[in-house]
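Several structures are given next for inspection.
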Structure I
Amino acid sequence: MTKISSNKAMEALLFIGFAFAVWLTMRISDTEVTRQINVELIATGRSVNGLWLEDSTQEVNVIIEASGLNALFMSRFNNRMITFDSDDYIRGNGTSAFLLEKDIQTILHQEYGREYSFYWSGDSLFYPSSSLVQRTLPVVLLSQENISIPEGHRWIQKPEVVPDSIICIGPKELIQRFKPTITAPIMNWSGKDQIELSLNKFPRYISTKTNWISINGNADAWTENKIRVILSYQSEDIPVEIWLSGPVDAITNSTNTIVQANWTKESSRLRVDIKALANGIRILNYEPKYIAL
C-alpha cells in the first residue's frame, strides 16, 4: 500500500513539473522585448574610396526587438562598440563617406545575431571625411656620411638625388608633415656614377607612383698642372701660362678646351682674363696678367 502511494506522489510531481514546463515555454514563446541602445560603429582603416575619415567612430541609436528565448539573453547588448572594416562597408561618392541602412543591418546582425530585429531612423550614416590630397615633396637623402671617396679624390659633383622631388598622395593632416627619404648605402665612390635606391617605407595611407630614386655624383683624383695658351692681338701671338688644379681626367686627358683666355683693352695695356670651362677646374694663377701696349 505504501509503494502504491509513493508511485502516485511521483506521478503527481512529474505531472506538475511537465505542466509548469509547458506553461513556462508558452510564456517565454509569447515574450517580446523592445530595447533602445546607442551603438558606436568604429571603422578600421581610415582611408577608403579616395577619402580620409576624419572621425572613424560614429554613434547610431538602434531599437532592438527580440522574442521567445532570445528575449532572455539581452545582456549581449551591453557591449556597445562594434569594429568593422571600412573597405567592406563604407561607401564614397567622391565628397562624403557613409554607411547605408542595409550595411548597418549587416554589421549589427554579424555582431549580435540574425535572430534579433534592428530598427533606426534614417537611411545612411555619414562619417566626416576629406579628399586625399596630392603634394610634390622633396626627397631627403639620409646617412650621406656613408658615402666616402678614395684618398686624394675630391668631389666634382657631390651626390644629388634625381628626381629631387616626387608626387605623394595622402590625407592632408599626414602628408603636410611627411618627408620621403632614401638612405645612402656604405660605399666608396670613385668617378662619375649613378646608383638606384628604393624609397624608404612610407607610412600607412600615404602613397606614390615613384618607387626608385637615383643618386648621381662625380669624384676624381685631384692634381695640379701648368698649361700654355696663346692670345692674339694685332697679329701678335702672346703666350700666357696658366696654373690649374682639378680632376686628373679633366686636366690631363681632356681633348676639349678647359680654359678660355680673353683680353680687355684698357688705356695703355691689355688686361688678360682667364675663365675655366670644365667642371671642377680651378684657376690657381696665370702670367702675364697685363700686357703693355
Structure II
Amino acid sequence: MGMQALNQGILTLKNPVMWIYPIIAGLFVFAAVMFGLADITDYFGLKLAILFFIFVSPFFIAGTYAAVKSGDFSVNAYIKSAAGGYFRVMLPCFLLLFAIILLTFIATVPAFFTGAAGLFVFAYIIGIALILLTFFFDTAAIFEDKKIFESLKRSIELVMAKPLEVILFYIVAALLVFVLFMGYTMIWSSLLAEEFEPLLTMSQSELAAFSQDPANLVSLLGEHGVFVTAVLAGIAVLLFTLLFMPYKAIFYRDELTVSLISMLGKIPEKSDDSNLSVDDFYKK
C-alpha cells in the first residue's frame, strides 16, 4: 500500500507546481548550511532553517496538498489554495513545536538539578510519540478543512485507527531517507576525497581531538568543501521533499481516510451517494 501511494505520488511530478516547494526548500537548506558552516558557533543557519520550516513552508505545503486534493495543478489555483490554507498548517505546527520545547524544558530542569537523566529520556520519547501521532495534521487541515485543534485530533484518530498502514508509511519514508542519505554520503566523500586526505595520516588520539571541535572540520573542508556540502544538502532536501510531499498527500487521501471511511461503513454501497469523493463526503 505504501509503495503504491509513492508510485502515484511520483506521477504527479509531471506538473510543474509540484516542484515549487522542493526547489525553494532546497535553496533554503543550501543557504542555511552555508551560513551555519561559515560561523559554526553562531547557529544562524539552524535558526534560518527553523524559521523557514515554521513560517514559510506552510504556504507551499498547503498549496501542494490542495493541488493533489483538487487535481487542479494550475499556478493560480496553487497560490490561492496556499494562501487560504497557510494558517491552518502553520498554527498547529507552531503549537506542536511549542509543546515539544515546553516538554523538554519541564523535563530538563529537574534532570539538571537532580541528575535524573531518565526524565529527559522520558520527555524525548513522549516528544517523538507526539510527533508520530500528529504527523498528519497538515494533510487533515487541507484535505478535510480542519482547524488547528481539529487537525491535530484528526491525525491522532487516523493513526490510532490504522496503525499498520501508518507504520508501513513510516517504513517507506525511512527507506527513502536512508537511500538519499547514503547517496549523499557517497557523493560527498568522493567529491571531497582530497580535502579528507590529512585525516588518513592522523593517529587515533589526533582524530579524537580533531572530532571534539566541529570548527576543525569546517577548516579542513575549506571554502570549496563547504560549498559542495551545502549544494549536496540542498539537492538531497529537494529530492526528498519532491518525493515525500505527494507520497504523504496521496497516502492520506487513498489509504487513511478512504480506508477508514470504508471500514466504518459510512458510505452506502448502493445509493446515489456511492460515488461520493472523499471531499464530498466530508462536506455532507
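Just so it is clear, none of the values below were taken in a lab; they were calculated from the coordinates. Keep in mind that this is a model prediction, so the values were computed, not measured. Cβ atoms are built from the backbone, for glycine too; each structure is taken alone.
Of the structures labelled I, II, one was used to calculate FRET efficiency 1/(1 + (r/R0)^6) of positions 80 and 240 (r between Cβ atoms, R0 = 41 Å, to 0.05), giving 0.00. Name it.
Values: I: 0.00; II: 0.95.
Structure I accounts for this read-out.
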Open item on the list: With distance in nm of label points 7 Å out along Cα→Cβ at positions 56 and 88 as the yardstick, tell me which of I, II scores highest.
Closed with: II
Task: Read-out helix-only ellipticity at 222 nm (-39500 (n - 2.57) for each DSSP H run of 4 or more, over all residues; to 500), computed value -5500, structure in I, II - done: I
TODO: Check the numbers for relative contact order in percent (Cα under 8 Å, 6 or more apart) across I, II and tell me which is largest.
DONE: II
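Which structure, out of I, II, was FRET efficiency 1/(1 + (r/R0)^6) of positions 64 and 160 (r between Cβ atoms, R0 = 35 Å, to 0.05) calculated from, if the result is 0.00?
Values: I: 0.00; II: 0.85.
Answer by label: I.
Taking percent of Cα pairs over 33 Å apart as the criterion, which structure among I, II has the greatest value?
Details: I: 63; II: 34.
Largest value of percent of Cα pairs over 33 Å apart: I.
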Task: Among I, II, which structure scores highest (criterion: distance in nm of label points 7 Å out along Cα→Cβ at positions 48 and 224) - done: I
